[in-house]
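**Student:** Listed next: structures, encoded as C-alpha cells.
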Structure P
C-alpha cells in the first residue's frame, strides 16, 4: 500500500504542477489515534538535501493540527485553504507573490482510514486552479479505491488457494459443459497418483467412477442439481486400486461462467481410522480387563496363562520365555514356557528347525535381541525376520529364517521384558498375523501389568512362607509360655499353700505363748516380781505384734487362694458396715474410740461378694483404728454415686500420710515406715491395702485415698449397686 501511496502522490504532483504534494493518513490502532505523512512529491524535491529536510519536518509535524476538521474520523469537511506554515515555508524558495506560499488540502473518499491530499502552491488560489486540483483529487480517490479492491481480490484469491492446497479433502473444479478438470488440489493428486499438468488434460469421468451414473452420464448427474451428494463413488487411480470416496458436487455461478466445485472425502482413510480406533478400543478394554484379572492372581503359572489368553483374544500370537537355571554354572538360560501358535504351525516350524521347542535353551549372550531386551529392560520392535528367528527359535541359517518367516507370515516382532524382584525373569514375544497391527506401547503395558502381578505373586509367596514360619514360631513360643505359665501357677499355688500352712502352724504355738504370758501377768500361777512382769509384758507385746503379722499373712493367702471364686449377689451394704464395726468393738472400747456410720436414704443394695467386701471394710477399719489416737473418732459413710455405683468412705483423725507415699501405699509389701508411725504398738506387712485394691477392682470399682499430714486420712472405694447390675444384664 505504501508503494500505491507514492505513485498516487507522484501523479498528483505531475498533473497539478504543484511544487509540493503531501499525503497524510489518520486512523486508530489498538484504541490510539495516529496521524502521519505517508508520501511527498513535487518539483522542489529534486534536491536531495531539500527532500531530506522536508521529509524530516513533515515526519514530526505533518502540517495539520490534531483537531483539524479534515482529520476527524467522522468529520464532514472536504477541503481546507490556508497559508502555509512558517517552518515549511522557510524550507521553500522565497515567494515572489506577496501572499507567499499557500496550502490547499482535500479529503479523499477512502474506504477505511482518513486520507488527506495537500498541495503547496505559490500565490492566490483561483477558481480554475481549484477545479484542476479537485479533478486531480477525484482521480487520486478513484485510484485509491481501485487499489483497495485489488488488495481484497488478491487476498481472497490467496485465501482460496491456501484453502485448496491445505484442505484435508480432495477438491477439484470441473467445467459443467465440457467436463474438463479446471483445477485440483494436492490431496486429489495424491489420491489419484497423478501430476498437476496431467490432471488438467482429463475429463471428470476419467478420475470419478459411479456404479450407476458412470461414463458419459456422470457429467449430467453432477449437474442435475445445485448440490449433489453420494457416498458410493470411487476415485480412479492412475496405478493401483480405486479409492472409495463420499462425493459432494456444488454448482457455482461465476461472473464469466458456471463451474462445478467437487469435494471428495476419502472413505478408505476414514475406514482405516475407524478400524484403528476399534483396535485401540479393544486393546484398551483388554488391557483394563487383563489388569483386573492379573491383580486377583497369586500364582505365576496362572499369571502367564492369563497374559497369553488376553493377548490371543486381540488376534495376536504370543510366546513367553521363562528363566531356567543354567547347567554346570553356565549362567542364565531361557526356555519356551507357553505360546499361542496353532499346533500344526508349530509342527511345521519344528520340522524346519530339526528339534522340538521344548528342548530349546536360549543363551542371552548368543541372542543380541534377547540380551538387550533383558539387560536394558525396554520393549523392542524388530521388522527383520532373521534376528527374531535366530534369537527366539534357534534358527541359524538364512534359509531357515526365510522358511520360518513364510510359515509364520509375520514381519514384525515385539519383545517386552517380564520383571520381578528388580530383574528380568522372562520375555514376552508378540507378533501379529497379516492385516493386524501390533502396538509396541500396548504390548509394553501388558508386560508391565504382568510384571507387577508376578512381583506381587512373588511377594505374596514370600509373605505366605514368612507367615507360616511366624505361625510356627508363635505356636512354639505359645506352647513354651503356656508351660511356663502352668509352672508359675503351680509354683504360686504351692507358695500360697505354704503361706497358709506356715501361718496356721505359727499361729497355733503363738496362741499358747500368749495364753501363758497372760496367765503369768495375771499372777494366776503365782506371784510375779517386778522385773519378771516387765519381761512378760515385752513377751506379750511382741507376741501380739507377731500375731498381727500372721493374721495379715492368713488374709493374704486366703485372698490369693480364692480370688477367682467371687460370688456376686445383692446384699445390704449398711448391714455389712455394722458387722465390720462390731468385730472391732472390744478394741474401740479399750481405746475409747468413737465410730460414726452415716448412710444416705434410700440406699440400694450393693452387688458383689459380701464376704470379700466385708474383708475390705475390716482392713480399712483396722488401719483407721491402728493409726487413731486415744479417744479419737472414726467416720464411715456410704452414698449413691453417678452411674449406678455406691461409694464407701472410711476416715480417721490419725497422723496422715505424706503426699509422696499416696501413689504407692496400695502396692504389695509397701510400708510408709517411720514417716507416720502407728499410734499403737504393732505394725503390718503392707498387704492389707493391696488386698483391698485387688478385691475392689475385681468388682469393677476403684479405690482412692486423700490425706494431709497431721489431719488424718480418708479411704474411698466404689461398688456396683443392684440397679447397675440389672441395667447391664438387661
Structure Q
C-alpha cells in the first residue's frame, strides 16, 4: 500500500530545491572509528596522538570506539593506514530543525491536546523512564522542568541552554503539571540535558556522536537510576547514503546502531526543507536511519481534529489539521515504515529564564512523539504497553498504533496523512497518546437479549465501552442460527463505538439467533475484550392481512365492497363525496384477527380520486379512543401508493389487551369546491407477531 502512496516525485515546496543537496564538510575535522576488536580505545587514541602529533577533541567508548580531531591530510593518511582503525570519516555540520520564538500561546498547548496526551481538565503522568534531550542543552533551573545536567559536548561546564531550542523541546516532552506555564506530553518526566549544539543552534557530527556515546554509557554504568530509555534529536543535516549497521562507514549511524542495541529509542525530526528527506544520494540524517522513529510536522490550531479552526495565529499560511508546508516527508516505502507525524506549527513550550514562547518546525513535532514513547514505556512506576520491548519494537509499535487508531477513528487524522495523502509525499499517521490498559466491554446489544417476534429484516448492533480496533472487533463477531449453528453472512458499518451488522439476506421467520463477540476483539490501544458477550433473539412470523369489512362514514358507496381491497387487480372500492360545503369522502376498513403481541406493523394503501383532494390515512388508537394520523397528501386521478411503517405502541391500535383483536383504518379525502369520488384498489396490513 505504501508504494502506491509515496512514489518519488519533486518536492511539494519547489523553492526548497534551490538549497544544495550536498553534505557540508568541515575542513580539517575528522571522526576516526576503530575496529570492533579494539579493547582499549582511549589507550589507542593516546598512542596515535603521540605518534602523529595531534590532540583529539572528543573520545568515544560506548556507542562506538574512536575519537574526533583536527587532522592534516598527511595525518589522515597515516591514521587510515593504522591496523586498529576501521575508517576515517569527515566531520559535518548539523543544526537544530526549528525556528525562533514568535508568540505566546495557552497553558495546555494545542499539540499536546491534539494527540490526546492531555485535555483541558486532565493530563498524563510522569514517565517512569529517563529521556535525553540531545540539543542545545536545557535551562536546568527552569521551574517547569525536571531537568538535570547530562553532558556538554560543545564546551566546558553544565549542559546549560544558550539558544532556547533544547529548552523548548524539553517542555513539550515533560513540562510539569504544576498549575503554571505549560503541560508536556509526559509531565514531570526526568529530562537529561545533552548539549551538542552551540548558541547558534549549530553543531558537528563529532559532537552528536559525543552525545550519543554518553547516552549509551548510561545503560551500562554503575548507576541504574540514570539509564536513558528515550532520546530526542530535533536536529539533522545532509549525509552520505545509508547502509546497514554491519557495513556502514557513517560514524553517526554506527553510533545510533550501538545505542539502540543498548536499549535507547531515538525519536528524530524529519527536517524543514519541504522535500523528501530520504533522497538516496544526500539523505537528511539521522532522519533516514531505519533504527529511529522519524517525525514530520502537521499543523493544528485548536487542539481538536476536524480542520474547522482558523489558521494558527503565528503562521497564517498554514491550515488547521493539515500537513505543514515546510515539513520534509518520506518518499520510499522502507523509510515510511518508521515515520509518524505530530503537531509542529506554533507550538508553545518552555524557554530559558523561566519563560515561555512559540516555535515552529519538525523540531517541535519530534518531542511530542518522544514524550509519547516515554509514556508508552511506563508512567509513575507502572509498566506501559511498550515495557519490555526493544527500541526497534517500540518504533514499530508506535508506528502501527498511530496507523491503527486513525484507521479505527478516521476523523482523528489530518489532511496529508496516509488516509488523505499528498501524492508522492508520506507524512505518516498522527500518534494517539490516550493509551490505557483498561479492557473494553460490550455495553449493549440491539436487539436486546431475549427479544422476540422480531422482523426478518433485523440488524444487530453492538455498543462497546470505547473506541475499538475495527478489523479485530468484526472478526470476533458472529451471528448464528441457534438451532443448528449456521452462520449468517452480512456487512458491517460503524458509528463511533457502535458496530452494526446487516445480514446479506433476510433472516428466517420464527427462528432463534445468537449474537456473539469473542475476546479476540481489541480496542484501539490493543487491549483485549474483558469477556465474551452473547445475546439471543427470536424472529417472529410475518402476517399479511386485508380488511374483513368496510363502512362508509361520510359520502355514499359508489361501487364495490371490502373484497376489492384484497388485491392490486383494477377492482375498486369507490365512494362518492358529499355534494355541499367541504366535499368529503370518508370510510373505515376493519381487519380482524390481528395479534395484540405484534412487534412490527406496516400499512400499504393504493388509491386515487376523480379530481384532486386532500387525503389522510389514520389508525384508530384504542388506548386514546381517537384517530392517529399516519399520512396526509394530495391525490388526483393517478393512483398513489402509500406505504408506511407504523410507530409507537403498536398494541394500542388493536382492540383488547391480549390475544387477537380488531384494527381499524380510516381513509378520508376533502375538496373545498367540487364534488368527486375516490377509488381504492388495495389496503394491506403486514405485521410480525
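Values in this text are rule-based calculations from the coordinates and carry no lab data. What you see is a predicted model; the values in this text were computed from it and never measured. Cβ atoms are built from the backbone, for glycine too; each structure is taken alone.
**Student:** Suppose mean projected area of the Cα convex hull in nm², for residues 245-300 alone works out to 5.7; of P, Q, which structure was it derived from?
**Tutor:** P
**Student:** 1.14 is what came out when Cα Rg over 2.2 N^0.38 Å, for residues 69-260 alone was calculated for one structure; which of P, Q is it?
**Tutor:** The value was obtained from structure Q.
**Student:** Can you rank P, Q by distance in nm of label points 7 Å out along Cα→Cβ at positions 629 and 653 and just name the one with the largest value?
**Tutor:** Q
**Student:** Just checking, which of P, Q has the largest value of FRET efficiency 1/(1 + (r/R0)^6) of positions 125 and 189 (r between Cβ atoms, R0 = 30 Å, to 0.05)?
**Tutor:** Once FRET efficiency 1/(1 + (r/R0)^6) of positions 125 and 189 (r between Cβ atoms, R0 = 30 Å, to 0.05) is tallied for P, Q, the winner is Q.
**Student:** When helix-only ellipticity at 222 nm (-39500 (n - 2.57) for each DSSP H run of 4 or more, over all residues; to 500) is computed for each of P, Q, which one produces -4500?
**Tutor:** Q
**Student:** Computing mean count of other Cβ atoms within 10 Å over residues 269-276 for each of P, Q, which one ends up highest?
**Tutor:** Greatest value across P, Q: structure Q.
**Student:** Of the structures labelled P, Q, one was used to calculate Cα extents along the principal axes in Å, for residues 325-372 alone, giving 35, 24, 19. Name it.
**Tutor:** Source structure: P.
**Student:** Taking 3.7 as the value of distance in nm of label points 7 Å out along Cα→Cβ at positions 389 and 485 derived from one of the structures shown (P, Q), identify that structure.
**Tutor:** Computing distance in nm of label points 7 Å out along Cα→Cβ at positions 389 and 485 on every structure in P, Q gives 3.7 only for Q.
**Student:** Okay, next question. Here semi-axes √(5λ) of the Cα gyration tensor in Å was calculated and came to 75, 25, 22; which of the structures P, Q was it taken from?
**Tutor:** Of the options listed, only Q reproduces it.
**Student:** Kindly point out which one of P, Q the value 6 was derived from, the read-out being relative contact order in percent (Cα under 8 Å, 6 or more apart).
**Tutor:** P
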